[in-house]
Structure I
Amino acid sequence: MQQERGYLVGLAGVVLTLLWIGVFKFTPTEAEAIRPLVESHPLMNWMFSILSVQGVSNLIGVTEIIVAIGMVVGIWKPKIGYWSGLAAIVIFITTLSFLFTLPGVWKIVDGVPVTEFFIFKDVVFLGIAWFSVERSRELMNKDNN
């Protein structure tokens, strides 16, 4: 199936990025880099009341790594793929929400509004995660019939 190949290439990009960024979360450099994002987010800032900056970063990193592994396993185990896809959707929506929760993230440069463009990669990742959920649901329904 031709579309399956395209999905697998997109999935590989999402998984490799989640793994890479997830591992990087265990470094003090990345922990400090995400601190302002998490501190300014109304649904995430509470984590600093129970964990250190590195602890929050580690927790996010572990989550990203588990979701990435789950998405790979989901190729053969649709139920795991379904739940991992949903978790990935939450991750990518959360990342995209930083565009609205981080003060000063938008600037006007030469009359054009610009922002942290790296965050926009998550629009594509969101699409792959959504596709993963739909694919897994179809496979689970097929197995039940």
Structure II
Amino acid sequence: MGGLTDTFTNSWTDAAQSALLRPVQDWLIEHPLMGWLAGHPLWVLVLVVVSLLLFAGLWSAIARLTEGFWLSLVKLPFRLSGWIFGGLSGLLVRQWAKPPKLAAGDERLSEIMGRLETLQTEQEHLLEEMRELLAKRGEG
């Protein structure tokens, strides 16, 4: 009687194992890379560690990028107010520092004054261009 029960138990156990393991075995046959990874757990561990390190690097790069964006956004009002203040002060200085009008007989003096004004405006343009180039170089 014990033999019949053992045979029944063994056949039931074999059928249960076959029913449970057969889909897994079929899937591993269809996906040989996963089967290889299941057979080599150390390689899986190394790949997971490398993936985590790469993800951490990507995460820190994104954090630095957003930090730079927010710092630029916070600095923007101060830069704008500095540009506005500089432009207004330059305009006021030019308005109040106009040279006095010369007498009609002083043609050479008026010629020199006109040339100096031309040179001053050219100097201002060159200084502005230099500031823009330095700002671009500082950002890049």
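Bear in mind these aren't lab numbers, they're just calculated from the coordinates by the rules spelled out. Predicted, not measured: the structure shown is a model, and the values here were computed from it. Cβ atoms are built from the backbone, for glycine too; each structure is taken alone.
So distance in nm of label points 7 Å out along Cα→Cβ at positions 26 and 130, computed for just one structure, reads 3.3; which one of I, II is that?
It traces back to I.
Assign the value 0.00, calculated as FRET efficiency 1/(1 + (r/R0)^6) of positions 58 and 106 (r between Cβ atoms, R0 = 25 Å, to 0.05), to the correct structure from I, II.
II
Comparing structures I, II by mean count of other Cβ atoms within 10 Å over residues 66-73, which one has the largest value?
I
Name the one structure among I, II that helix-only ellipticity at 222 nm (-39500 (n - 2.57) for each DSSP H run of 4 or more, over all residues; to 500) of -32500 was derived from.
II
Suppose Kirkwood radius over Cα pairs in Å works out to 24.8; of I, II, which structure was it derived from? Don't jump to the answer; show the numbers that get you there.
Numbers: I: 16.3; II: 24.8.
The correct label is II.
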